[in-house]
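The structures considered in this document are given below.
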Structure P
Amino acid sequence: MMKILADPFFPEGVVQDLNDAGYDAEHAVEIGAADLPMREFLRLASFEQRIVVTRNRSLARLIESDSGTWPSVIFFRTDEMEDNQITSTLFNLLKLFDEDLRDGAIVVVHEGHTDLRKFIRP
């Protein structure tokens, strides 16, 4: 089962839903990582081999613009989704993109569609 790390901007209730469904999910606030700089937060996720879930546009831009070795990320680019919609969408994405997320990718959820961008690893 995939391990997940939610950033401080991600709904804590969704993380609880993930744990209830058997995922190993942690929220940045719960583990004391809410104040980490973005790069350190991403390094923590990489070290723990966790997929990052976020609504933070700055974090997503950093991943897309920097060629560092980052963890996979699921970025909810929309603010219009309720927590239950996020949970449902996230469960579907984790199943649909399981292999891609394990290999390294960013999944971007927009209004009405989803984009997958695979990382090119050195």
Structure Q
Amino acid sequence: MNIIHAKAGKDKLILEAVATQCDEGINVYLGGGEKSHIGCVVLCQPRPSLRQDGTMSVTASVLNVVGHKDDGLAQPLARELCLASGQTVVVTAGVHIDGATAEDIEGFLELLAEITRQIKEGLVRE
């Protein structure tokens, strides 16, 4: 089992992730902001593209806790890791800032790119 820790940002604009890569999948918890919690779960499975052009795609399933929008961070992370690894990926996410602004949300999306990079770098490839 391979465990990867990733962290980006500071103060209230911070994301932290712990990814566990097992033989046939990756499980990630993504939290941050002022209050980490569980706001959604995203499951991505790799599959051949429906275009039948030899490329890979993913099928994503999303479960949100009522009133939460954490899938805006969890889905892109799960999709990217699924495509990069060719494995099933589960991301559980909970990121919260009271009264978040559009700038805060954009900041989290920028931090997500760094978190994704760190996790991808830590993956064990066969």
> Who wins on percent of Cα pairs over 26 Å apart among P, Q, i.e. which is largest?
Replying inline: Q
> Which of the displayed structures (P, Q) returns the greatest value of relative contact order in percent (Cα under 8 Å, 6 or more apart) on calculation?
Replying inline: Q
>> Matching task: -11500 is the computed value of helix-only ellipticity at 222 nm (-39500 (n - 2.57) for each DSSP H run of 4 or more, over all residues; to 500). Pick the structure from P, Q.
In response: P
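Quick note: the coordinates plus some simple rules give every number you see, no bench work behind them. Remember, it's a predicted structure, so these values are computed and weren't measured experimentally.
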